[in-house]
Structure 1
């Protein structure tokens with residue numbers, strides 16, 4: 001690694017928010033982005049909902065009781081929190097702040113309510129991306145294909161999707177996920193560009209000072 005490459009390691013981490021209606025492909029895009037960027041961290045949310053098949057506590061979510069959730073909220077342990085489908089979700093503060101200070105990017109799989117709260121809490125560290133389906137018929141088909149929810153829950157999610165989609169204009173970027181490879185390429189472009197913002201390059205001040213002084 002050259003001296004310049006070492007300098008570039010000194011940067012502030014980025015908070016990457018991905019939001020979408022259920023079934024738009026947000027989870028798939030998140031997982032693939034993490035595979036291609038092993039230095040990125042996934043923000044693990046706390047939730048009061050029951051685990052789905054295959055989900056692990058502390059990996060997919062921190063599964064907690066409503067009483068425990070309320071206790072953490074009262075202690076100021078959350079960057080954001082929201083109620084979705086009769087359950088509560090939140091982002092623990094400490095792991096995120098530690099990652100950012102170490103120059104690691106953190107991905108957030110949260111809804112528009114959480115994105116609004118994160119904007120209030122940490123706007124300078126944040127980039128918000130909304131994922132749209134190509135059409136509502138495809139959205140419903142994806143929900144049925146994953147075979148995780150009952151017909152009643154799918155109907156509930158479809159009913160809520162219109163309200164979720166209505167918040168698209170609150171985001172910095174919007175990706176229409178018709179083809180997952182194309183959507184992933186667009187997502188990577190956004191992340192790469194946001195990493196290059198001047199305010200996130202902590203090393204630039206010293207470098208420019210040295211450059212001007214003839215260093």
Structure 2
């Protein structure tokens with residue numbers, strides 16, 4: 001399973017998104033945090049912004065919906081062309097039905113779990129999703145500290161994916177840097193969201209490559 005690095009544009013310069021998107025040619029996808037000020041106490045981008053990002057981004061979009069009622073709103077993000085649309089387990093009424101809808105619209109479907117959310121109830125349906133996002137911080141704000149306490153949950157999912165031979169990406173998001181990426185890779189993650197640790201470096205493209213090499217050296221596939 002290759003290692004993927006998805007820089008979070010939450011840490012980029014909002015006024016110069018196009019320039020920032022072109023500063024990370026080494027990345028795999030661009031992570032876009034959609035927050036509605038309800039599900040999380042912060043407001044970021046909405047559908048129109050994502051539609052425009054989709055038009056100018058040289059990389060596919062990995063949209064992370066931290067919003068209420070994704071059953072109603074998530075399909076719109078698939079319709080504007082997002083490659084991955086990830087919704088929160090805690091906010092959806094019908095996770096499997098929603099994932100099937102997103103897939104029918106041509107997107108990959110992801111499900112995200114907050115640090116305190118138990119993954120057990122989702123393991124039987126894991127093949128309905130293309131990506132499982134294990135949050136390594138409480139969603140809502142960038143720049144938070146990585147919570148190592150969720151690694152057992154990540155390992156549980158990684159074991160199930162391996163045992164069943166599934167093609168499901170295991171993503172971590174929150175506090176990922178050169179040190180914490182090692183911990184998450186060893187626990188089974190293969191897709192890493194990093195924000196400030198990429199865009200604040202002065203050479204985002206080089207930092208993406210460095211993070212990928214570090215994670216690859218410590219991954220299960222290695």
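Laboratory data are not the source of any read-out in this text; all were calculated from the coordinates shown. These figures come from a predicted structure and were not determined experimentally. Cβ atoms are built from the backbone, for glycine too; each structure is taken alone.
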>> Say we calculate distance in nm of label points 7 Å out along Cα→Cβ at positions 22 and 158 for every structure; which of 1, 2 gives the highest result?
In response: 2
> Here percent of Cα pairs over 22 Å apart, for residues 6-117 alone was calculated and came to 28; which of the structures 1, 2 was it taken from?
Replying inline: 2
> Just checking, which of 1, 2 has the largest value of Rg/Rh (Cα atoms, Kirkwood Rh)?
Replying inline: 1
> Out of 1, 2, which one gives 2.8 for distance in nm of label points 7 Å out along Cα→Cβ at positions 46 and 190 as computed from the coordinates?
Replying inline: 1
>> One of 1, 2 was used to compute FRET efficiency 1/(1 + (r/R0)^6) of positions 14 and 70 (r between Cβ atoms, R0 = 25 Å, to 0.05), and the result was 0.60. Which label is that?
In response: 2
>> Out of 1, 2, which has the highest value for relative contact order in percent (Cα under 8 Å, 6 or more apart)?
In response: 1
>> Matching task: -9500 is the computed value of helix-only ellipticity at 222 nm (-39500 (n - 2.57) for each DSSP H run of 4 or more, over all residues; to 500). Pick the structure from 1, 2.
In response: 2
